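Structures given as structure tokens follow.
Only the coordinates and a few stated rules stand behind these numbers; no lab work does. In this text, all values refer to a predicted model and were calculated from it rather than measured experimentally. Cβ atoms are built from the backbone, for glycine too; each structure is taken alone.
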Structure 1
Amino acid sequence: MSTNDLQDFEALAARLEGQAPEEILAAAAARFPGKIQLACSFGPEDCLLVDAIARARLPVGVFTIDTGYLFAQTYALWTRLEERYGLRIQAVKGDAPAVPAGTPPWEADPDGCCHVRKVLPLRRQLAGLAGAGAWVTGIRRDQTPERAHARVVEWDPRFGLAKVNPLAAWTSAQVWERLRRLEVPTNPLHDEGYPSIGCGPCTSPVKPGEDPRAGRWRGQEKKECGLHVDRHGAERRGR
């Protein structure tokens with residue numbers, strides 16, 4: 001990544017800051033024609049982005065990392081989104097992590113389990129976009145301290161491509177207001193105390209007053225799976 005390229009990303013990010021998600025997505029699709037994909041985890045942000053892509057008929061592919069341990073409600077939502085919007089959400093799967101016999105991988109090595117089932121499949125999927133492509137995420141700056149400096153468009157050095165975050169400046173309230181107004185399908189577990197939903201064995205309900213991600217890997221220091229930050233919590237950014 002040259003200095004000129006980084007400056008180009010900075011200028012694009014500055015120009016798109018404050019724009020509507022569909023406008024950011026449209027600009028990114030034009031900037032990376034045929035090589036841009038949304039990594040969908042079926043959270044409220046990703047559901048909103050699927051809706052925006054479908055409504056504007058944008059040439060943005062959609063895929064999800066299927067760990068094999070998603071909630072039944074998540075799989076049902078997957079089907080519902082495909083049927084409603086007439087699009088295909090590609091399944092990307094990883095291998096089973098090597099752990100002692102009889103020990104659940106998420107207990108034996110939570111970081112290793114995420115790395116094998118999430119990070120490595122994502123790396124393989126994004127390899128086809130490296131260099132001249134981009135991946136789209138639903139991350140927001142107010143989700144975690146590590147995401148606080150996310151740009152609308154930035155260079156992702158780990159995967160060697162651009163990273164587009166159309167909802168970086170949005171709040172959870174803004175996301176949910178639009179979801180309800182447009183009647184976008186979402187995971188019913190959100191109404192049962194699950195603001196952040198990952199794999200079934202590693203996600204629990206959140207009590208009133210707790211951090212929205214308190215239910216992810218409860219009882220551990222781990223709060224990220226490694227898709228957006230490394231295994232030690234350091235943010236992966238190109239600045």
Structure 2
Amino acid sequence: MTRILVLQLAEMDPPARLAEWLTDAGADLHIAHPYRDPIDGVDGYAGVVCLGGPMGANDVIEHPWLVDVRQLLATCVTKQVPLLAVCLGAQLLAVALGGQVEVGAAGPEVGPGLIAKRDVGWTDPLFAGLPLMPDVVQFHHDAVVRLPVGADLLASSTRYPNQAFRVGRTGYGLQFHIETTTDTVFAWAASDTDGAAHARPGELTRERLDELHADVEEVWRPFTERFVRLVRGELAPVDPARPQLPMI
């Protein structure tokens with residue numbers, strides 16, 4: 001079994017379906033809660049997943065343990081430990097490596113969304129197999145406004161361009177969510193009514209969210225399987241010595 005450390009940063013942000021997909025792909029998960037227990041580092045793990053949370057990536061005064069999470073994510077990039085960082089996780093990854101995160105100037109992005117692959121995404125081992133415009137779940141107030149130096153932008157959207165990026169050979173940040181269930185989104189909407197009010201009319205109904213999550217699973221479960229293959233060493237990471245050109 002492939003040991004993967006899952007960092008759950010808030011009680012309301014569980015790994016949910018992502019845990020199921022990782023396990024089905026052959027991963028042995030260890031779920032850690034940095035807000036409750038200190039994290040020891042990445043030794044003994046072949047890969048790391050970092051989830052989201054309601055706090056901001058810069059809220060280190062109120063949540064000092066975020067400093068340890070940032071350091072762990074930076075260590076993953078330095079040691080080339082495959083990393084998948086989601087929403088707040090992606091924002092922490094960006095800040096840890098010199099990027100910038102701010103409250104989104106265009107307001108919260110909430111509900112069903114589409115992202116578009118950039119040219120670099122067509123040659124990336126995880127993103128190449130995605131369709132041009134995959135479905136995602138959005139629920140965030142902050143945004144990555146500047147990527148770390150040397151990061152590759154893999155996917156964008158109209159409102160917030162930095163939707164997915166790669167740092168180093170095996171560090172991935174996703175501004176959006178792929179792990180949620182309909183009930184997870186309902187819980188977030190109930191706890192953040194101001195944010196939920198920014199969703200388009202009818203987009204947070206059970207019928208619409210069930211349909212969305214079916215579409216998300218179709219695309220992002222295979223993506224998760226590719227991540228586990230990358231962790232196991234079965235899928236080659238990007239070779240920075242080779243020119244990265246889109247496939248024709």
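Which structure, out of 1, 2, was Rg and Dmax of the Cα atoms in Å derived from, given a value of 17.2, 53?
Here the read-out was taken from 1.
Hey, mean count of other Cβ atoms within 10 Å over residues 193-200 derived from one of 1, 2 reads 14.0; which structure?
Values: 1: 18.8; 2: 14.0.
Computing mean count of other Cβ atoms within 10 Å over residues 193-200 on every structure in 1, 2 gives 14.0 only for 2.
For FRET efficiency 1/(1 + (r/R0)^6) of positions 113 and 129 (r between Cβ atoms, R0 = 30 Å, to 0.05), find whichever of 1, 2 sits highest and give me its label.
Across 1, 2, FRET efficiency 1/(1 + (r/R0)^6) of positions 113 and 129 (r between Cβ atoms, R0 = 30 Å, to 0.05) peaks for 2.
If volume of the Cα convex hull per residue in Å³, for residues 33-104 alone is calculated from each of 1, 2, which structure is the one that comes out at 85?
2
Computing mean count of other Cβ atoms within 10 Å over residues 25-32 for each of 1, 2, which one ends up highest? Could you put the intermediate results ahead of the total?
On the way: 1: 19.5; 2: 16.2.
Answer by largest value of mean count of other Cβ atoms within 10 Å over residues 25-32: 1.
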